[in-house]
Structure 1
Amino acid sequence: MTKLTEKKCLPCEGGVIPFDISEIHKYQKKVDGWNLENNDKKIFFLEKRFKFKNFVDSQDFVNKVGKIAEKEGHHPDINFGWGYAKIAITTHAIEGLSENDFILAAKIDEITNV
């Protein structure tokens, strides 16, 4: 099986069924420390909080995430400040999770391990 970091996010304009909970749990085992959350509309998303020594390190990380997101054509919600960044990932077009979300999560984790 191909590692998630070796895959590319595929364009999604809707019309695809989001993962059900069993598929989500299967993929969640392939990414490290991403929490499964849902919003007030019961739409699932992945969320992870990262800690850093200072604001500059947080900003550098967010800029790297932005480059990955642009390259993949899949954009997370990002909240950051002094010493932290919080990333939330979902496929808005299908109002749920798809393989793209896990690919992006794996690629974000990859930059934290270098």
Structure 2
Amino acid sequence: MHNEGLYLKKFLDPLRICKKYKPKFGRGNKENGLGLSQFITLYNADSFYSWCGLNSNLMYAAHKAAGGMTSIYRQIGKGCENLFKEILISSLEYNDRAFAEWSYKTSTKSGKEKTIA
């Protein structure tokens, strides 16, 4: 039996991550993103950015939108993959979800091997 509610959830759950997106402003992936007040404080501390008027809520909104758009496309891809896996599991009546998992190995620019799951 196909569960449309489950299929929809598998697709939409990754997209919900986008609501929480905050720009990192060069702080790296391990750091949390900055909220508006943190951004204003950071850009106020930079004389040049402040002088140029970049320490504004509009500039923050632009950064949030740009990164958010990238995140949306990434999460749509994850949602599609989750949906496809769930359809396989349901259609083929797998009891063990591991049968629908896959990954591949690739090389980074530095030559290290990386597994994409």
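For the set 1, 2, ranking by distance in nm of label points 7 Å out along Cα→Cβ at positions 26 and 90 places 2 highest. When semi-axes √(5λ) of the Cα gyration tensor in Å is calculated, the result is 23, 15, 13; to which of the structures 1, 2 does this value belong? Label of the source structure: 1. Of the structures labelled 1, 2, which one yields 28 when relative contact order in percent (Cα under 8 Å, 6 or more apart) is computed from its coordinates? Computing relative contact order in percent (Cα under 8 Å, 6 or more apart) on every structure in 1, 2 gives 28 only for 2. Among the shown structures 1, 2, from which was the value 1.00 of FRET efficiency 1/(1 + (r/R0)^6) of positions 50 and 74 (r between Cβ atoms, R0 = 35 Å, to 0.05) calculated? Label of the source structure: 1.
When helix-only ellipticity at 222 nm (-39500 (n - 2.57) for each DSSP H run of 4 or more, over all residues; to 500) is computed for each of 1, 2, the one that comes out at -11000 is 1. Consider the structures 1, 2: one of them gives 2.7 for distance in nm of label points 7 Å out along Cα→Cβ at positions 10 and 42 as calculated from the coordinates. Say which. Value 2.7 for distance in nm of label points 7 Å out along Cα→Cβ at positions 10 and 42 corresponds to 1 out of 1, 2.
Rule-based calculations on the coordinates, nothing more; no lab input. Being a predicted model, the structure only gives us computed values, none of them experimental. Cβ atoms are built from the backbone, for glycine too; each structure is taken alone.
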